[in-house]
1. So helix-only ellipticity at 222 nm (-39500 (n - 2.57) for each DSSP H run of 4 or more, over all residues; to 500), computed for just one structure, reads -10500; which one of I, II is that?
2. With distance in nm of label points 7 Å out along Cα→Cβ at positions 162 and 202 coming out at 1.0, pick the structure among I, II it was computed from.
3. Which structure, out of I, II, was Cα extents along the principal axes in Å calculated from, if the result is 70, 48, 44?
4. Supply the structure label, taken from I, II, corresponding to distance in nm of label points 7 Å out along Cα→Cβ at positions 42 and 314 with the calculated value 1.2.
5. Going by relative contact order in percent (Cα under 8 Å, 6 or more apart), which of structures I, II comes out largest?
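A short reminder: the numbers here are calculations on the coordinates, not readings from a lab. Bear in mind that the values here come from a model prediction, so they are computed numbers and not experimental data. Cβ atoms are built from the backbone, for glycine too; each structure is taken alone.
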Structure I
Amino acid sequence: MDKPPHRFDTRLSHAGRAGTHALGFVNPALVRGSTVLQPSCAARLEAGAQRLDQALIYGVLGTPTHFALEDVIAEIEGGSRCQIVSSGLAAVTTPLLAYLKSGDHALIPDSVYGPTRQFCDGMLRGLGIETTYYPPCIDADGLAALLRPNSRVLYLESPGSHTFEVQDVPALAAAAHARGLAVLMDNTWGIHAFQPFRHGVDVSIQALTKYVGGHSDVLLGGITTNDPAHWERVRTAAMALGQYASPDDCWLALRGVRTLGVRLRQQMQSGLTVARWFAERPEVLQVLHPALPGAPGHALWRRDFTGACSLFGVVFQPAIRAEALHAMIDALTLFGIGASWGGYESLALPSSTIARSVSPPLPGPAARFHIGLEDPADLIADLTTAFAHLRGGA
């Protein structure tokens, strides 16, 4: 009789390792190297024929350290193969270049991560690739109306960067597949809570810099597929672009992933505690946290997600000036002012620079908050003190 599948935390502890009864150290070794020696010319030819697999050919194509991390990320994402790349942005740009060529058209949500938009408006446009930004909460009929004969990619990011719109991924993916498009999704927010391939996604993108690294000291990305044809396309593009990640960073990410489950649970609960506090403040117009009842996208989140992470947005009352919001953030002593998230430290960042072309502007000044591993009571006390700057800034 088949054993039931192991649960998330168990898989995080055991994936990418030799096993509990294998002779050797618990953690995979850190392997650095460029040249790989082969025992014979025939062996070299055989290795070269396996370039899409985890074969030892040349350092840029991966070492056992890379392969171990790829196995773990594929396990987490519910996919079959993963390509590790040098950064979260590289995990975005590599599959876009894999699926798009001059004359093609891509659909990108208006809420997308800023550097993704810059890549579309810059390099893709320069290559003759058109981009249409669509409202992230569009339905399948609305999406179908935007499709063109040359549409090749539907890109999803759910929840959206800074504004946290939750997309109806299964419906949008079905509409895209009906017209032959590939469906790419940035799943960084939902790394433990959203199974992309069960909802129609072809290629799942992860900024491993965030929760997998967990300590704000590595830059990595992961591109996961669950189909041989999509894997070949992604892997071939990554090799053609010379995409490579430091084995030292991969080793650190492997170490970080072992505690991913407990960190995510703690940070999710702390994030909800702080988000509920924001929701009770008179200075706050709206909390953009999909896991909060009544928040935008909550119904879709309940349907498709099994949890949440520690990143959310806060929209303040329209009467509060941006200068007062900045002063409040400057006054925080436990929150850093930084652009990343997913580490052990809490962060706050004004949302004044987000670009939106087809969505209405936010109704008031906004900020994005990431809740780390500090005690939420201390974070709330810090926020309470800093909120004095808002009362005089209306």
Structure II
Amino acid sequence: MPSLLAWLDTTEDEQRVSRELMSLFVEPEGRDELGIGQVRDAFSELLFPGTTTLLTRARYYLLVPWCYRDGRARGTSGEECFRIGQRQERDLIGALRHELQPGETGLIGATLGANVRNLPSVYYWGGLIRFGILASGVDVHHLGRHQPDTSEATELAERAVTDWDPTLPSPPPRREGEDGFPWRMPGGFRLTPEESQYLTERIVRSVPDTALAALLLRDDPLPDTRFAWDFLDDGVPHLRHARLFSAAIHGAQILYNLLVAERYVATPDLDRYDVDILDEYRTLLYDWADELPAADLATWDVPEMWRTVTGVNPRIAPATRAFIDAWITAVRTDPQQVADDPRLRNAVENRERRKGKRSRFANRKLLASWPRDSGIGRLDFRWSTVKRIVDDIHQGRTIDAAA
């Protein structure tokens, strides 16, 4: 019988969180074999708040608000606004398809079109609230029902009637003889200079002193790098902790796969991989140990790292924290020996066995389907998707999407 993950739908925001949780099972960085996802996600939020691995194009931070504020949704509220906004999101898919450049990606609904189940608003709503673009912070079903304090009849009070940031740009104007928003979207995902400037100012103001803000404040385009710390320095808040955690824990991710490989080759009738795979993983571990920033690890303030992480998520499991502490201590002492250290091997194996019947050490079918590199990618804390969003904003500063 296949495994199922289910939840009770209550609010739209809780449904969004549930769908993001589901996505982690298919995202490369989301294969959390060691159960360290709470720490990974805390660092991701510290560095790149308002993003997830599903948010890949910056203009959606404007397209979604336009669907619920402009077009036929203008002047509506509550369920009527919700219904029209969803309809406009679906209409927008066709307009974006028409504007996509060859090889361009990031369109939600690229395959199913207007029949797509989860619309962009499902994924972007949390970011809109985080960046203050959705000024009132209401859920999608209650737009337009926000009642401002009108005890003082001022211009500021009148502007507060809208749920949306009053400085939010408008969608591209309708051209004579053509349909306007949402049936036409000039430039597709390419931001105009005005839109790029707005998103830069809105995000930097909302999440200052973060890696995301530091990236947007740069004048030059981002280089093609694997990690944010390849060109941002340790002066960016929390970046050093994230960099060292990623470097240290990567060895545990490799050791996990070595242990599974050992179990695999020792199991009769499993023959997709032979014994040579064990040497491959041992080589990976030796290379990892050689490349560790030993001097930085020696001066790393791990208690401060935990204070930082638990400030975001105070509910990190004690067993998870104990495992990570034991691993970091070993890495600082003699990383070249982790492949054969019985305490570390036992610690990593226990992280797998905590899954019970879903453990590859207890479930032959799951062992047989092991993809040989499960959860082995070094943590980048959403960098691959964040870089795309930041690139969109940087490019929009010089590209006129209406040209």
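1. On the way: I: -10500; II: -15500.
Working through the options, I get structure I.
2. Numbers: I: 2.9; II: 1.0.
The correct label is II.
3. On the way: I: 76, 53, 45; II: 70, 48, 44.
Here the read-out was taken from II.
4. Working: I: 6.9; II: 1.2.
Clearly, the read-out refers to II.
5. Details: I: 17; II: 27.
Of structures I, II, the maximum of relative contact order in percent (Cα under 8 Å, 6 or more apart) occurs in II.
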